[in-house]
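Derivation of every value follows stated rules applied to the coordinates shown; laboratory data play no part. What you are looking at is a predicted structure, and each value in this text was computed from that prediction instead of being measured. Cβ atoms are built from the backbone, for glycine too; each structure is taken alone.
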Structure P
Amino acid sequence: MLTRAPTQIDCPFNSPIYLSGLAHLGSVEFSPAAPAPILRRPVPGTSRFDGLGSWPYLWIDTRDEISALSEAYRHLLTLTVVTQPGFRPACEAAAYFKDHYLYDSSRAFPALSKKAREHLRRAEQICAFNVVTQYDERMAIAGLYDELRRRRGLAGTFFDFPCIHFETVARLDGAVFFRVRNGHDVCAMACGFAFGDWIQLLHIAITDTGLRQDASYCLMNSMLEFARSERRLLCMGGLPRYGDEGLKRFKTRWSNRQEPVFLLRIVNDRAAYTELVRGREDERYFPAYRATGELRRVPA
């Protein structure tokens, strides 16, 4: 049982091995002078490249590390980096991005409504929860995610995670996988990492059958109980751009705390950037030259 705050060294998202599983977003570049690797992406319509920080965030501890990150990747047109929940970067490049939902096991368990308790009771009558440690069993989440991808139309978007992503996560130290079965069939899974006293969830995937059987209630309630037994903070992420009111209610129901995440919008070549975004200077999306067509579906 761990009860210490995470550090940059602990964070799996700062690992080039983890980033190698995000090949659909870019290629891994790791400068010896940088505090962390980034994903390099071609800038549409140019011969330039820009940089994207790790998903769901890059762990940064100080303003000096932000400066070192910018300097190490100065050859890239821009750097777009989400920092960890609760960290407030004191620099001009930082802007509030969104809130992340958390379950803090040192606080009261979320109070479920009468209707939610009925859904949970129904699910627990037919579903069973367990923590999965075997690689082959963990990889069942890739199939569940395929179903989620089709249901939400995620093909070709930022969230079109390839199988290698799940393979990478399943093999790394600190990975945690949770499963709900209705008999012999897997109907819901979640995965993430435990580091320091945090558990950061990456994916929650539920089958159509699981949705009908309220498997999400069994999964979420059991994960919160697991985090409480381990005295950890369970981080559920924020709302993606495609998120609707239903997803917001879902995350709010199971959280008892929120923390902000910030977006570092670093421009290394101001003249080139200004030329690329001419006519779109008021675009809130960063980098603005990616704010067209399907690229709007790709979070900065």
Structure Q
Amino acid sequence: MGVISGRKARFQGTPDGGAATVVPTFRSATITKVSGIQELVHAGTRGGRQRFAGVKDWNGSYEEYALVPTFFPGAEVEFIGSIDGTKGYKGAALVTQTVITIPVGTKGSPTVVGTFRGIEALDDADTTAVALPTVVAVPSTEGICVQLAALAAEPVYANQDGTNEIVITLSIEDQPFHHCGSSGVMDALEGLWDANVTYKRYVDDINTLPTEGDPYHVRIPIEADGSPYYQFEYMRVGDLSDIVFNRESGELLNVSIPLMMSMIETIGATVTVGSGVTIPAGTVWRPVELT
């Protein structure tokens, strides 16, 4: 019996109707094969359990260095996860969540964690090759700052000075199903969607913090000059936390501020439906009714 390391691992996805893309700054991937084992107890089991095969399923996640994910939630993608370029797994999956972490305070590399679930059977891909990815530069996080604007027909954005960490979470709910024609394998469709942003700010005046519960226009540029950007119409401030002033440690006041998507707000006297989430490519990610 031999062993194998992941030092040559590669990850590729082919979106429905798109071209195969090898993730250029791929870090790692994890796949879980679900047996769906069913169990029951009856007189014949003599106090033990009878188990039998149920509906098979699978799920996974991958990580890359990026400010813009290679795959966004809601995309149906045929993934190939290769341990060494030739051995691994492949299968059609639905991307369910993307978490983008931007460590501005350390000027660290931005990371993306994408989560997906199978919508067809997972196959061994021992004979399916994945090419080496194109060499690209990992983007810098220097100067990236959350921008907020009060609700207005023509919003005026202002930097949230002191921003030192940003986490963007885009997600969909998956609706799994299995029926008589599913061949014992779980399938799924996209359900509701959501978007959240949490950022941390160093402050010396708590009156400069946004007020919990208030609505805002939100932008997060991915370059220091302010463009391109993620835009969220609209978001509400959640519970402010980590408001710690510690005489013993002297730690800096670094407040965590959560922002939650809110699609309908009143601007002036007009009830307005927001434009949803716009990604740096300039397209609307969700809602799909606007794309």
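Brief remarks on what is shown
- Taking relative contact order in percent (Cα under 8 Å, 6 or more apart) as the criterion, the highest value among P, Q goes to P.
- Highest-scoring label, criterion being Cα Rg over 2.2 N^0.38 Å, among P, Q: Q
- Test item: FRET efficiency 1/(1 + (r/R0)^6) of positions 58 and 122 (r between Cβ atoms, R0 = 25 Å, to 0.05) calculated as 0.05, pick one of P, Q: P
- In this comparison of P, Q, the computed figure -8500 for helix-only ellipticity at 222 nm (-39500 (n - 2.57) for each DSSP H run of 4 or more, over all residues; to 500) is attributed to P.
- At a computed 3.7 (distance in nm of label points 7 Å out along Cα→Cβ at positions 18 and 202), which of P, Q: Q
- For 2.9 (distance in nm of label points 7 Å out along Cα→Cβ at positions 50 and 250, calculated) the corresponding structure among P, Q: P
- Structures P, Q, by FRET efficiency 1/(1 + (r/R0)^6) of positions 90 and 130 (r between Cβ atoms, R0 = 35 Å, to 0.05): label with the highest value: Q
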